[in-house]
Structure 1
C-alpha cells in the first residue's frame, strides 16, 4: 500500500478509538453501550468481541473499560456458571455464545495483561457450565435456534461459530485434549453439495467446497457458508494451513461470481451465502420481516465480521489480499445511515447495493476494524497467532 492509503487507515483507526471512547459509558450502570445512539444496552457479545480490537491496539483507558465489563459479568454470572447476554442483567440468560465469549475474552485479557489468575473462580464455573452444553458428552456444544449473535436466524445443534469459540478458549485455558475432540468432530463433516449457489447453472458440477457447514446435528445440517465461523476456524488453527488457503480462495471466487451477477455490490463478502429465498427449505416465515436475501443475517455485510475475515486472510498468509480488503473495509466504515459523522461504523450493509442499514457508531464494528488494521499492519494476528501455534503444535504430532 502507498502512503496515502496507510494515512486513510490511520484516520479510520483514530475514528474507531473515538467511537469506542464515546460508547465506553452508557445509561446502564455506566457500562459501555453497543452503539453510539441506537443501542444503549451493554450487550455482552458486542462488548467482548470489540475487546479483541481494544487489546490489540493497547489503549489503556479502553482496556480498563473491558476489565470492568469482565468483572461485572463475573458478578452477574448465574449460580450454574452461565454468563448473561446483557452485562448488567443476571436474569437475561438466553444466549449460547455469551459464556464461550466470556471464556475467550478472559483468556485474551490474561495474555495481554499478564494477570494469569484473573477471575479464576468465574472461569472455573463457566467451564463447568459449558461441559453441560454437550448433549453427547463429547465437548462439542449445542444450541437452540436464534440463541447466538444471529438472533433472527436458525442455527440448530452444533453451530460452527460457537464451537470455534469453544475450541479457541480450550486452547487458551490449556485444555488441549478437549480441544482435540472438537477438532476431530468438526473435521469429520464434509460439504455434500446439497446447497447450491444460485449462479450454478443446471447440470453444472459444483465447485469444490473446502469450508465448514454452518451447523450440523445428527442427520441434519445447513451447508450454507458462515463467514464468521469459517474465519474463526482459520484464526484458531482448527482449519489446517492448506485448508485455510483453500477457504479464502473459494470465498473470493464465489464473491466475484456474485458481483458479476448483481448479488453483491462490495468487495467484501456477505456474512452468509448463498442467500436463503422464500422457496428454499431453510426459509422461515419470520425472515420475510427481517431476513430478505442479502440483508441482516441472511447475507448482509457486517463490518465486524469483515474484520475477522481480514485477520483470517492474514493468518492464511495472503498479505496483499488482506491489504486490499482492509482498504475496502476502510471505505465501508465511512457511510452512516443517520448520524452526521465522518465515519459511520454502521452495523450492517445490504449486499446488493452496499447501503448502510443498521445502527451507526456500532461498538463491535469499531473494535473489529481496529483488530483487522493491527493484523494487517503487523502481518500477524494478535493473540490468535498464539492459539494457532498451540493448535498446530498439538495436532501435528
Structure 2
C-alpha cells in the first residue's frame, strides 16, 4: 500500500495568479486571442546594463555556488540602498539574499514563527501570505479592512487583533492588490501599537518604486522605536523589471537573519550566481531615469483605467496610489443568469469573462475579498483598451 502524501500540502491553496496566468498562456498557445491582466510583471525589458552584467558573469565563469547569504558586493549594495533610500541602518551581516521577495517572506516567517503562533494579515492581501503562514505551522489571522479607508489597517484595529499568541503583522505598502500606500503618519500610528506589544512586522516593500500622485514611500523600519522589530523585504523584480531573475532580500536584526540563513542553507542554498551579479548592477548603477519612465507609463495606464471604470455603471474601485493593479467590486453583477448559468461569485464572473470574452482577470477570493476582482496594468495600452472593451461587453450581458 502506498503511503499517503502530505496533509499540509494537500490543504494548501494554489496561487490563483499563477494558475490563471498559466491558463491564459495555454489558451494563447492554442491560438486564442486572450488578453491576460493576471500577472504582476512589468512588460518593460530589463535594463541593458543589468543584462550586460549577467552576460559578463557567464563569460567570466561566475556560475558556481556563492556564499549562502549572497555575494559581498551585492550585500554591500543593498545596505547602501537601504540607507540612502529608506533611512534603514544595516550592515551586510543583517541582509540575506534569496530567490525572490516571495522566498524572503517565507524565510522570515519560518525564522520567527512557532506552531500556533498568530500572524496578522490585513485583507485584502497578496494571495501567498496566508498560505505561507500555514506552511510554517502558524495561524493566519485575517483582519478585514474597508474601502472607505483605502483598505488600510488602523492602530485601533491592529490593537484589537493582538493576542498573547500574536507573533507578527504582515504589512504590504504599496499594496498588492489594492494599490494602497501607507503615509508616514499612518505608519507611525501603527508603530505605537507595535512597540507596546512587542510584535514583529514583516514589511513587504517590493513595490516601493511604483508610486504615484507625488506620494513618497516610507519604510516603517526607519521608525527608531521599532527598528529591531521590523523585517524589511524587498527585491529587484518590480523596480527593474527582473521578475524572472529571482532575486529578493530581507534585512533585519542579526539573529533573525542568522535563523533565516540557516534555513536557506538547508533548502535552496544561494540564489543564482548570475542573477546576483545582475542585481548588483541594478543597485550599483543609477537607473532612476529608466524607473521614472516606467512609472510614468504605468501612471498613464492607471489614469486610463480609472477614467474608463468611472464610466461603467455598478463598478466600485479603490483609487490606486501605487503598484500596478486596479481592484474593483463586482457585486452589482453577481447573481445574474447568462447562457443558462448563474454568475454567483467573482470566480464565476472571471470564468465567464475568460471562456466567453477571452479576458483573464483574478477573482478576489484569493485576496480575501469575495466580491472583488484584480486586474494588472503591467501590460501594453493596446491590451488594456481591448480588455476594457471586452469587460464592457461581458458586463453588459450581466446588467
### Summary
If you rank structures 1, 2 by relative contact order in percent (Cα under 8 Å, 6 or more apart), the highest one is 2
#### Entry: Test item: distance in nm of label points 7 Å out along Cα→Cβ at positions 225 and 321 calculated as 2.1, pick one of 1, 2
2
### Query
One of 1, 2 was used to compute FRET efficiency 1/(1 + (r/R0)^6) of positions 217 and 337 (r between Cβ atoms, R0 = 41 Å, to 0.05), and the answer was 0.65. Which one was it?
1
### Query
Suppose you compute semi-axes √(5λ) of the Cα gyration tensor in Å for every structure in 1, 2: which one lands on 28, 26, 21?
1
### Message
Starting from the value 1.00: which structure in 1, 2 was FRET efficiency 1/(1 + (r/R0)^6) of positions 97 and 129 (r between Cβ atoms, R0 = 25 Å, to 0.05) calculated from?
### Response
1
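Can you tell which of 1, 2 yields 57, 36, 35 when Cα extents along the principal axes in Å, for residues 41-256 alone is derived from it?
Corresponding structure: 1.
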### Test item: helix-only ellipticity at 222 nm (-39500 (n - 2.57) for each DSSP H run of 4 or more, over all residues; to 500) calculated as -13000, pick one of 1, 2
2
### Query
In terms of distance in nm of label points 7 Å out along Cα→Cβ at positions 137 and 345, which of structures 1, 2 is highest?
1
### Task
Tell me which of 1, 2 gives 0.95 when you compute FRET efficiency 1/(1 + (r/R0)^6) of positions 265 and 329 (r between Cβ atoms, R0 = 25 Å, to 0.05).
1
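We did not get these values from a lab; they are worked out from the coordinates using the rules stated. Nothing here was measured: the structure is a model prediction, and the numbers come from that model. Cβ atoms are built from the backbone, for glycine too; each structure is taken alone.
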